[in-house]
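None of the figures in this text is laboratory data; all of them are computed from the coordinates on show. Treat the numbers as computed from the prediction; the structure is a model and nothing was measured. Cβ atoms are built from the backbone, for glycine too; each structure is taken alone.
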Structure 1
Amino acid sequence: MANNNYILSPDQMSAENIFLSIGQKEILKGATIQAAKGSITGLLGRNGSGKSTMLQCVFGTLRAASCDVFVNGIRIATPYTTHRLLNYLPQIPFLPHSLSVKKVMQQYNVDKTEAFSYFPEIEEEADKRIHELSGGMERLVSVLVILLADTRFSLLDEPFTHIMPLHVERLQSLLLQQKRRKGIIITDHLYQQLVSVSDTLYLMKEGQTVFIHNTEDLALHGYIRP
């Protein structure tokens, strides 16, 4: 896991007592997770374990039977409507297809000069509409606008998916830079890349989150081979 060398501000978020059922099936059974400015929280788990569902519950767009979100000790009833509190990168495409890359960045109040400095190849695509981009480039732009937007926390669901390895490496560096100004929660199946940037790790297992101290814990819980 990454070494957290930054002094944490009081900006801390916790999501507790997350319960959600679909029909008779219990998906989340009291899951909990925390994030803090200056830190990256990694969330691992098998397909269908409930990681994406939990992020949506924390964001507030999926109504859970129970989900208590606190920021600096204050309960937030609907996090996604709270100005500049947090944003969320879903797995599915979400950017307006009719807008250009530059217009999307403007809409999200992202400094395009900063974005282009990290990924100069995006500048070459800046005047294209989102629907004209390749799938990998659209995903990269999506990750950037969420990560660079002016929010106190960001929830990233599979940010490395469909992105070429070179871009994944640059994203890892960008994540380490951006955690200085916001708390970040990431879930991704590229667990080695996720572990390398995470200061804190959780594993979603049987509807609950298990705190992970090291990679040996991942083997103990059956996520990776010993």
Structure 2
Amino acid sequence: MLETKYLYLALNIFTISVPLIRGFEHRIQFVKSFKHLLPAVAIVGAVFLIWDIWFTANGIWGFTPEYLTGINIVNLPLEEWLFFITVPIACVFIYRVLNFFWPTPFITPKSALSINMFLAFFALAIAVMHVGKWYTFVNFGLLALYLVYIQYFAKPTWLPHFYRAYLVALIPFFIVNGILTGSGLETQVVWYNDDHNLGIRMLTIPFEDTFYGMLLVMGVVDLYERFSKNAYHKN
């Protein structure tokens, strides 16, 4: 069933299906947030696409044609472009739903800052120790810089809500990304050159992917909340 050229496209549709189906629900009104969300997705997605194009061109990762429709844009499959739309939208939907039904997260602001600082040091240490492993180095290096920016410069009020939502989002992440990286398949939809990563897999998923997703979604939430003008302390 999974061995089809429409697999990656189907995973994108699956990812975006619930936000689109439930987005008109009158209490959450998720679709009304698109005027703030879509620009955030476009800006962050553009950065990640440049990164993606460069890594693909240099063989750091790539795609198996048997699972793709064959439509390519600037050396990337159409499905990969859609990934940077469907995944952030789905994650922000989770973020919005949790904020609506449970406005007070179990993570306190102080705990969120502690988590943020720990992750910043953790990411920086991994990046410094793995210069030359390009996925590891770039991924954790950018994450460390962004977390420091969040910690000391942005100082958003949404940080506890973000970490709660990302923990929940890891459940569908492991399902979708697990399939993309080969779970239940003869080979991988997205393959990785292990010369440029740690070689640690969570089932089939590279360790780096969890933090790649964190950087992607945090960037979108940051801009989304900025455009919504309701997230930051006023100095």
For helix-only ellipticity at 222 nm (-39500 (n - 2.57) for each DSSP H run of 4 or more, over all residues; to 500), the calculated result is -21500, so let me know which of 1, 2 that is. 2
Value 45, 37, 18 of Cα extents along the principal axes in Å, for residues 53-140 alone was derived from the coordinates of, among 1, 2, structure 2
Taking distance in nm of label points 7 Å out along Cα→Cβ at positions 165 and 181 as the quantity of interest, name the structure among 1, 2 where it is greatest. 1
Computing distance in nm of label points 7 Å out along Cα→Cβ at positions 45 and 77 for each of 1, 2, which one ends up highest? 1
